[in-house]
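S.K.: These notes open a run of structures that come right after.
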Structure I
Amino acid sequence: MTSISSGMSAQKLLTWDQLTDVTFSKVYDQETGIELLTATFGPTLKALDGEEVVIKGYIIPLDPLGTQYVISRNPMASCFFCGGSGPETVAELKLHPNSFRRYKTDEVLSFKGKLQLNEKNSTSLNYVILNAERL
């Protein structure tokens, strides 16, 4: 695995191939009344849960104010939301206050932050980058 030095800390480079170490099962959600995909993460991903990582991908805005973003393996036309890719091809960015700004759709950028694996929360994506800072 590659490490990237940045001052006193080092982050692990998180590749999109690593994010495929997951299986999905359909489960009926009582709260929403619909079938949802539940993730079961493999050992490679479990080892990275809570670690500082760097990820590079296409930016996809989720709101008109520019405060919520997803980073995607694919451009918007072929991403999980629009093009039929799987949920393992996107990660939610919970931005650090220093990184709040408007990013352009399909802009290719890198972010660092703490990886959080989400198996159960239906209001969030399976991969979340906490305190995400643009590199």
Structure II
Amino acid sequence: MTAQSPGSLSRRERQIMDALFEAGQASARDIHAALPDPPSYSSVRAQLAIMVEKGHISFRQDGARYIYAPSQPVSNARKSAVQRLVKTFFGGSTAQAVNALLGMQAQALEPEELEELEALIRRERERRS
């Protein structure tokens, strides 16, 4: 079975995926401990089984416990999360999202980061001409 799009995750599934992306891989107990306002441990285990069935996560056995990991790379999840963020909070405007990010972190950007952003903009302009 192929994984559904990350946008189709429930709130709790997103929280579980967040915990897994942060850890790389984790046991059900580790995931349970990482969740905000967690449900019962058995509920987390049931949710993990559902997510395995849906193809969102995979697992391997390590002795008596299962170790879970995301089925897709973090880059896919990152792209989906940013698209959802831009759509939800910035009306789909990439420029408004970038503006907000730069306003938050303009003081913290290193010269190399600014050069990288300038190069991305330059490449995009060239691509469109």
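S.K.: Where does the value 10.9 come from, among I, II, when mean count of other Cβ atoms within 10 Å over residues 35-42 is the thing being computed?
M.R.: Going label by label, the one that fits is II.
S.K.: Could you figure out which one of I, II the value 0.6 for distance in nm of label points 7 Å out along Cα→Cβ at positions 51 and 115 was computed from?
M.R.: That value comes from structure I.
S.K.: Continuing with the same structure: For which of the structures I, II does the calculation of helix-only ellipticity at 222 nm (-39500 (n - 2.57) for each DSSP H run of 4 or more, over all residues; to 500) return -1000?
M.R.: The value was obtained from structure I.
S.K.: I have 23, 19, 14 for semi-axes √(5λ) of the Cα gyration tensor in Å, calculated from one of the structures I, II. Which structure is it?
M.R.: Numbers: I: 23, 19, 14; II: 35, 16, 15.
Working through the options, I get structure I.
Bear in mind that the values in this text are calculations on the coordinates, not laboratory data. Since the structure is predicted, the reported quantities are computational estimates derived from the model, not experimental observations. Cβ atoms are built from the backbone, for glycine too; each structure is taken alone.
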